[in-house]
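These are the structures in question, set out in turn.
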Structure I
């Protein structure tokens, strides 16, 4: 590290700084500091002044001018899964610590030293950061790959902002006790804290001058990467070229940008990239040792609770407040929180209380358009004595919040295992034969009309033959109405992922969001299409469920419901896609079922 710059900078900020204070800033001995000060005097960078002060000379000012910090890049694209349920509503960097949002604290600290050209790379809940444009005149850069790639991709997308500039690179969710930023910096560096005992952090091995020679993941009693970094122009010129090459390499999607640095220092980068220029193989970056308790990287909500007692009992989070109320405990007793699911329909997190595991489901925004939670609760209330569902601790029919037992070690049923599917169909048959009823039905015609309307309100339905297929579905609906088949309480979403096989062999059928009164054979149909069964496998499923040969009417009903189910869920997927959630080939597969099994129904009706 260019220590002359640090000395000149320190004297500019405080002309009466002592050599002891300089030694603490440089993290070297007092004797070494004395020699460095003499060297700066000999090079006409500084001169001794009156009253134990120093004066910064023109050459020293020019040296600082050449090393002025141009701006900062703040990484804020990620989800923050270890902070659920808080991050379901708020990006991690926007969480408050002692009443101040972490990202705002860092922006304020940067502004204090004159660094105002700040770009924030956003992704998850990007809209939440928009207010910062007006409040702090920052710029936002959207990373479209935030959900599938790690920070290597983040830096890649921000490379034009970094190249040719002296830039801080920060994480939005770091918290610095003191302002560690400056208007001027020396060589590139990475912030480091000392960790006693065993650690899984990234450990730094340096030479006597503080140059990082090696990065090792995990170690004992060592200095580790912790907090922000600084990219000098020279560092970025070398590093970004290598990072661009890494971005194109298969298997690096989940790399942090620090992985590239690690492999550059270890020589692995030269093996991955044989044509790597010699200049890129030797890169200089230095350790920036920080005092204990100066930099904080909160790993999870429980760490944040220990730091800011507000989060122990008053997190202002609806889900945690609900759990606290339901179990009559303090929020601090809700531990081992981790994300289970974060989709557009529902978000779920796991937690523990007194060594018991639970899951809390939070309905996603707009869910009230798609699912009637009062009806869902009515179904759970109706079937509770059948002992076939997950154990419900709390269900709010107004909000849709649900708390249930979580079965550690449970697994989903295997659609290709006939014995397991037979056990699952026993559960379905038990439901159908229970005689239980609810006041609402699952009406396929109404649901198809509803999703079609939703889709068209967001644009065209892009299937070329949609109108023809739609008329075929109406034909099937009319035929089913004429059959006037009996209605029984049905699940409607009995895919194998909703059958949990517990370690003791018991089976639980979960997620009753679509359940209602319907032709019970619909559950055979839905199980078949969710499992991507072909016709032969479907015939086996029919035999397993009925435990006999089906009548022509039963076979027609099953295949008609498969066609209609495929059509309905393809519309559902089209609507979801219009909101930004893609389902890959699922949409086409479901649409193919609609067409394929319409033809099958025509064959059956002609027999």
Structure II
């Protein structure tokens, strides 16, 4: 760290101060300040005398240390801040009436830094206002949903080479402005922990240079808040980060993981193990970054809504979240009584979060993107009304048939079905049989032919509105024709319709605490079947086919499950029917995923897997149908 830079910038920022004040503001000792003042005068960087003004030569010296730009990372979801982050990105949350990202941009502007790029991903459109308000640039990280911030820096790497740059997080709040026009070297902000901490603890030498980083420590400085990359630091660091980006298993790495490995001497070995001997593995431990210690209550990284409530009292009764207001209204309690909030694993259709009121835990479901077209909420409400006294499903507290918001009981200690566990499979199939044999009727059907046609139409409409290809499969026309042929065959069988769940994914079978007993002793009341959005009157065997594709079963596994459902060998026709539903279900959900992707929601290779089920099981089903006698 160049201490002359720190001294000179402090004099520029605070002219006419005493040496003691200069020491306090610069963070240097009084003895160091006295020595540096003499050196700077001798080198012509400072005028001699009491005024200590920086000379033209001093300003030329500082030019190499001038901060060129700032990058603000704002791509992530912010799962610990649900339900607010279901509605706005975390960086846009207001603290004491000011958005966190706005505050940081204004702090940068105050020290002359106007070249600012915000890296966006989740709800990227929400940040568009920053371009007009502050003149910032936006850069999209297309991997924000599947990778951590190592990928964010990778996508921004061209902005870093040859530049001095701040690396900030949009969800940091700084009490005072710690940014400057000039920086003496690369640094990472740090806070001090009294006692034990699980944070990333920094080891340093006497000059404050970082020597190692460890997870956890005691009475230590730890990484917390903004960072600064000098051009010299980036020249050494970025090539190593680029190599890490290519190594499998680093998808969930922070960029700080790369720094940690470099400081701890692991990076070179890891790169060599994957790439062989390459130049990036040479001397990559010789990386220079310093600690930038900050006093308590200077930098904040709010972990969740409850922590923010303690800092900003306005959040105790009004978080600004529609979902929080709903819970408050349903339970007739102020928002401050909604506690223990956390994100649950997001479903493919909806978003869900967990909370407690009066010591009891509940789940609130928020409908996902496009579900207003995909789901008939009035039909869903009718299903819950029909099954409410059966004990088949979870206890419903609230369901809005217009918006799809749902609140239900959360079962502590419960788990989802394990599709690789024979005992679980028997319980799931027994639960489906109970449903199919219950005699429950609902006033609507699930017609898979009509659903396929509908999904095709909304894909084409959405694609046309965005001037893009609607359905990307090259052989779609042929596969569509094949699926309609299967529908024709199924229609001719005249099979009886019962209530069917349709969305019989293993994750929708909930095993309550105490359900882990042998199959013969299992109490099916301890197994709940949840999420009835697609439920309707249909051929019950559709549920078996859907379970198979949701569990990604192969043919051997599928046939085992079918035998479990029937508790006997299936007939050729029954097997043909289920294979047909595997094909049709795969086709339907592939179209569903295509529509969601048009809306900007992706699910990795799910679309490909579903489409493969459609094509593969069409062939298997047709082979069976050739030997089954059905109506002409």
Structure III
């Protein structure tokens, strides 16, 4: 017999090798039917997993993040089974769960809308049949033989990577359909009561444009039809806020095919918002003791070889020249750290020079895979509020807190603070080729960072294998309107690159030592931040960020002289003002200004000129009545100075 600790610390005794599914069934059939996966001693496991010793077991339902993933992963197999039934020549690639839903990649001609409808109908037939799902394992050689017999070349490639490890390889079977898969999966297809295939796109095998392009089908699923209906409603609202749509409608940015994917053009209004963000961050950093640098956009490969980027990041860089020749090879910078280190190295340093805080509004270049790029969220050229801080070990905790507080202040000012989460990104000791340094150095760096985060009371998730190749990091995560999570701000601890570059300072005891380095951003990538702000505010930016703050609307041509007098006063105040002097009705002009999300409208008619007032409309609050121009200007000044969010 073994002891199983369940939710709430309840301990029950069961026979050895009992499975989580059997445990759930012993508690109630309702729980069993709702179970999607299990957590055994902190590891996510399949419900069919035998438990051979005392353990802590958490039964996961669709309400749990890992439960959702198992549910969605099962639905991806239902999708694949339907495709194989309808299109037997289709070749299977991969079908994981993602942040919201799932996808499966197929080697087939692109599916049409009619094809997708047929696939959905066949998926419904599969779910209706209530097929039981079973799991089995084979040793690597037998697994390879089975997959070869199935005629699935992409699965053969995946299986081959595990053959040398000697571990059993798992498969899942539902009726005639068998798939190579680590799981976990539901016990049957029956719980998948509601689903929808949401998109069909192209995707390169393994995200490499040199490989064959596959057909990727996205979907979402739920245990209740009402949940799908709620999702569709949320998605419709998300589509209204999608920065790709709104950003173009509001003329903030555009893209051009013959310029290239991931290379957006900032139109005047979008460029103005980014300029305002940059000025805000640069002024804020200056007040907080950061020193501005300006470094080259490219460098010889020699620099990146010292830092380690050449060995660990070269595939993500734009390289000029032949790396195998004797000629000089250059690369556009994917980050600024090795350049900014030269400021520290410019002369000898002592502990009195530390902390040294160096910042830069950096334009960076990363060779993102075409399938990964999305609007302004992920691009190939971007600008970032980058900084690197050199300090003593004693200063590390205080300086890390300083960097985090600066980032939090920026998030609160922009209204994004409530939308973020934190991830403590650590190294994967089982993937040594990905990282530099010794296990002892990583243990020390991660221990220091854990102590700092715990002392600051930061609630975080741990991301194994998500660290930079030279050190752990705190990633501040945020989701776009479609639920896709990206990193907005990063703060990293690095105790390795200083030694590689020979960065030293003379300490109080007269001994030369390597400084700790903190890599950080205050607001992250400006393009990504702009995308998130468009979606957050549906294009209706706070007054201080609005590209046009006030629209002046004369009721008739005879009011134009007064309109331009007001414009001159507002221009002198530094406001961004436009006049709509078209011969259109005032109601039409107001609606146009509303559609352009302009915060304030000033309407001038005969009565305003007679009384020396201005009639004010707000895009959200509507008619604010009449007031003196001075009173209106004071209202604007206070809202801008406080960076109020309305």
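Just so it is clear, none of the values below were taken in a lab; they were calculated from the coordinates. All figures in this text were calculated on a predicted structure; none of them were measured in a lab. Cβ atoms are built from the backbone, for glycine too; each structure is taken alone.
To test your reading of the models, identify which of I, II, III gives 6.4 for distance in nm of label points 7 Å out along Cα→Cβ at positions 223 and 375 when calculated. Going through each structure in turn, the value belongs to I. If distance in nm of label points 7 Å out along Cα→Cβ at positions 119 and 599 is calculated from each of I, II, III, which structure is the one that comes out at 4.6? Working through the options, I get structure III. Tell me which structure, out of I, II, III, gives 5.3 once distance in nm of label points 7 Å out along Cα→Cβ at positions 463 and 559 is calculated. Here the read-out was taken from III.
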